[in-house]
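In what follows, structures are represented as structure tokens.
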Structure P
Amino acid sequence: MNPFAVLAAFAADWNRLAPVLDPAARRSLRGRLTELRSLIANGAAVSDRESAAGRAVDGVLGSLPADEAARLRHEGGTARFAGASAATLEPGFQGYSAIDLCLLVLDDNPMVGPDLGPIRDRLLAEPSTPWHLAADPRLIVLSDRNGRKSLPLFQFEAGAMPRQPRQTWRPWRPWRIVLEVNTLLGADRDPWGAADWWLSRTTWWEGTPAALLGGGRDTELRGAAEALVAPDGE
């Protein structure tokens, strides 16, 4: 049984299995996955990562009904894995990985698996700056595979943010229209959906909505966002 594959299989079936976990099991799993992700991020020895993954698996299997635990144990021992990574020792299961389970459990990040994972990676590849406690709560905040939070730079008038901790935050102002549209799109609840709207080409314009910022197109941006969230028929 490969512990990384068991965790990946759990991630693939998270929506169905998560309700089975009681609060104590969730707390235990969070602690074990925090340890695992830290070891992977810091390039810990193979044996240490495998041991941490094994402890996480023990917690998962001990918290599930016997039939579900047996199924995950079987999938972790016999399935053909896709997307194995020598760098992180994360054999995948149906396009999911152990890191995907970390994202789901530790960050409440739904952007996992073969469909949403590539969108996550594309959005995270856009210019950004580390998240700061003083950031306006209406701004889009994204988190990477290690849980580090960042702010996409398109949201700011200056086009860049201070990258050194001692540099001041205050001169860097968000676009007012960005804050308005983010509120309409519910960026606090779905930052990935809001970021994808801003950074993807649409049928409304030649380029992305973000490319229109500062071009006197605020009314169009607001109208497009309102049309997107309006109930059908309004």
Structure Q
Amino acid sequence: MAAARILLADDDRELSELLTRFLVREGFSVEPVFDGEAALRRALSEPYDALVLDIMMPVRSGLDVLRDLRAATTLPVLMLTALGDDVDRILGLEIGADDYLTKPCNPHELAARIRAVLRRARRDEGDSPRFADMHIGAVELRVGPRTALLHGQALNLTTSEFNILAVLMREAGRGVSKEMLAEAALGRALSPFDRSIDVHISRLRRKLGSAADGQSRVATLHGSGYLFRRVSE
């Protein structure tokens, strides 16, 4: 199998060089860029498997890049955020990042996170979650093309959002823990104070809208997780 092609966008050239050398040794093909405009242009014009995107970028910020990227593609994106920048981290997830890692980052952890993102994006991986097509109320999930529809109209879901929805619909009517959703959507365990799943659920709820009874299709089970409601529509 060809090496996964990674676009690394970070204006710290010394750090980029170190991370590039390490990731290449780990078996990835890595192409660095050093400003947000170049990152967006390359991500939209060339076939990468994932983008590692620093938030603090010259010319265009990583958040601006991510916002424009999500209007055009579901390319998996792993954000790099400064330690303690919780607002930027949550905003990045809200815009559509698949996962995040704080800087300074451990290169081994970065490689592990990239592999987790790639596992979720590749349906032919043996350890990817397997689901059947499902249709509950007005929501339809088609596994083959990895498409979700609402009243017959396609929803623009990220990889993480699709996997979360697939787990929730498979367990419809039963509660699903945040830990289970994290394994399915992030490919990793939740860390303390990690709000990634909550933010992905918030985005998913907005895209799914309200059910016929006016309530959210995804209910919160306080202290335990979430539940996809079986409703007639």
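Which one of P, Q has helix-only ellipticity at 222 nm (-39500 (n - 2.57) for each DSSP H run of 4 or more, over all residues; to 500), as calculated from the coordinates, equal to -15000? Among P, Q, the structure yielding -15000 for helix-only ellipticity at 222 nm (-39500 (n - 2.57) for each DSSP H run of 4 or more, over all residues; to 500) is P. 4.0 is what came out when distance in nm of label points 7 Å out along Cα→Cβ at positions 118 and 134 was calculated for one structure; which of P, Q is it? Label of the source structure: P. Which structure, out of P, Q, was Rg/Rh (Cα atoms, Kirkwood Rh), for residues 182-221 alone derived from, given a value of 0.97? This value belongs to structure P. In this comparison of P, Q, the computed figure 157 for volume of the Cα convex hull per residue in Å³ is attributed to P. Can you spot which of P, Q the value 5.3 was calculated from, given it is distance in nm of label points 7 Å out along Cα→Cβ at positions 46 and 206? Going through each structure in turn, the value belongs to P. Can you spot which of P, Q the value 135 was calculated from, given it is volume of the Cα convex hull per residue in Å³, for residues 38-141 alone? That value comes from structure Q.
Every read-out reported here was derived from the displayed coordinates using simple, explicitly stated rules and does not represent laboratory data. This is a predicted model, so every value here is computed, not measured. Cβ atoms are built from the backbone, for glycine too; each structure is taken alone.
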